[in-house]
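Below, each structure is written out as structure tokens.
Nothing in this text is a laboratory measurement; each read-out follows from the coordinates by a stated rule. All values derive from a computational prediction rather than experimental measurement. Cβ atoms are built from the backbone, for glycine too; each structure is taken alone.
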Structure I
Amino acid sequence: MVNLKSFDLNLLLALKALLEEKNVSRAAEKLCLSQPAMSHILRRLRNQLDDPILVKSAAGMVPTARALALLEPTAAVLREIERIVEPPPEFDPATSRRRFVISTSDYVGFALLPTLAESMIRIAPHIEVHIRQPITGPPHIVLEKDNIDLAIGFDAIFGGAPHVCSQMLMDESIVCLTRKSNAAVPGNDISLAQFLECKHVLISWREAGTGLIDDSLAKLGLRRNVFLVLPNFLTTPWILEKTDLMLCLPQRMAEQFVQLAPLKILPIPIDLPRYALMMLWHPRHEKDHAHMWLRERVRMACRRDSGNDATAGNGPKAHIH
């Protein structure tokens, strides 16, 4: 019995050509080999298979019975190998029924999803997009186990995210939002003392009920007065409208909220960096054509909403940490 480990699978191509052509020279020409090289391959096949393969007759070379029996199975195996090694088909968004899963916050829902949905439903009317809550564990583990195509969020939340592919989408600044009639903050500016005196709404998924603002204040030995902790931004415009509470949030979302209620935007009175909005994906999706299309749609939505050239073709490339 031939051991597969010792059998050179490259010989199958030559076997097929020899059985189809029944001539060493023509088989060599078919495979762009020299006649001596093909004769050497035929000797190897005879040795490996313990069969003459081709024998002389009055009409020329003819296959043995075993060789004839091998022709169709060999052709079938080679067809399967071709299917394995050939490039994957191009992704056709117009006909695809692919299901994409994106893990993100309601911030991205406000800032990007309207533009993203408008473009995707027009170009790819049959796909499904599922939005999940932001990931809470190490990104490389969650992206591998939970079949999430993309995780979109701020770099400060992802914490470096090793072993995943990532790309910056745009940057964002944090501002304060409160109702226009808030007597504690009568103007369009706010001091640090006023900021600390106000009662705050905090959006946090942490069990401790703290956020990035609290981390920055803690470094200064300060603490704000948190009155209400919520898991998302959904109800905050109407809560702020009826109270003197204050909310710290990304500027793009604040600009949406002032259209919904009589609120005003104030600069935050502490020194905070601009936060980079990132998208992360598992390396197994890096060359997937459908996934590449999805990432490009997200980048385009960010460009339209932010005017930020960071996502343009000559901007930062995706990389694996």
Structure II
Amino acid sequence: MERRTFVADAVGIAAGAALPAGGHEVGSAHVLELREGLRSLYALDDAYGGADVLSLAVRHLHRVRRVLNTAVVPEPIARQLHLLVGETAEQVAWLAYDADDQDAARRYWGEALTTATVLGDTGLEVLVLAALSMQAIHEDRPRDGYDLARTARSKAEGLGSPTLLSLITAREARALARMRDATGASRQLATAMRMLERMDRGRPAPPWAAFHGPAELDFAQGLLYDDTGRPRAAVPFLRTAVTRQAAAYGRNRALYRLTLARALVHTGEADEAATEATAALDDLAEVDSGRVTRRLAQVRDQLQRTGARGAREAADAITPYLTTASGGRR
């Protein structure tokens, strides 16, 4: 079965139960059905990346909006549906970000943040602020990313989750590294590591932060070294991050491996970089992510410039994948 067909079928099974038409009352069971659809989108995104899942998430958001606005909804249920609209809009934003459609991501994160503000939901507000921080760093606006992460962390303090605080603090560290503040970045990353060690002493992390763990912190340490011009120091941390990454996170594993390949090129290890880049193609057979495709193109170009035979062969192997990706598999 093709990946796209599997993704569509999986969401359809999870969220395909009949919902009431206009004039019929919505109950808790209907909210649970819609929330199960959102959970399915989370899992599919982890495995397959944002590009294939994005259109399905948009359809699911329209579905939740329709139920909220056209069905008979008691007030407690209406609040749950309103929150689900915000959470689904946030997921659509994340998928658009991963598909490298940053304007769409901003629009949907704006909708999610508005919903969080109207409902006074701190958890959703923290999620959106942390996501906007990540986007700002991605767009080379590290100062904005740092300020957004600090705001998210201040609001997250009351939620009592060491894992969540660790994740946000690691984003502060990334922003500082991109600002060339190596000392501040190292200090914040060390704080993030200590927070994760205390994860059993506080509240559990929200489901969206479940991916954060030792592999993420190893990757963050590798990025810190790479961002501050120390690729040789970055390599062992990036290699460990690849090894530790759970199989369920296919997109992250591909991104980690390509980042390792990039660092290896910077250290002059062209043949080793070629091996890692070629290995990443196995993960990419199941992943459609604009961010990963961009990193793959960057690594391909770097390999070509080295002039090494093995690197050129790897670049040649990568090129057909990039041609297929740019052809619009969505």
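Data table
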item	result
Origin of the derived value 19.0 (mean count of other Cβ atoms within 10 Å over residues 162-169; candidates I, II)	I
Top of I, II by distance in nm of label points 7 Å out along Cα→Cβ at positions 90 and 258, largest first	I
Ranking I, II by relative contact order in percent (Cα under 8 Å, 6 or more apart), the structure that comes out highest	I
With helix-only ellipticity at 222 nm (-39500 (n - 2.57) for each DSSP H run of 4 or more, over all residues; to 500) derived as -26000, matching label from I, II	II
Cα Rg over 2.2 N^0.38 Å - highest-scoring structure of I, II	I
Highest-scoring label, criterion being FRET efficiency 1/(1 + (r/R0)^6) of positions 50 and 98 (r between Cβ atoms, R0 = 30 Å, to 0.05), among I, II	II
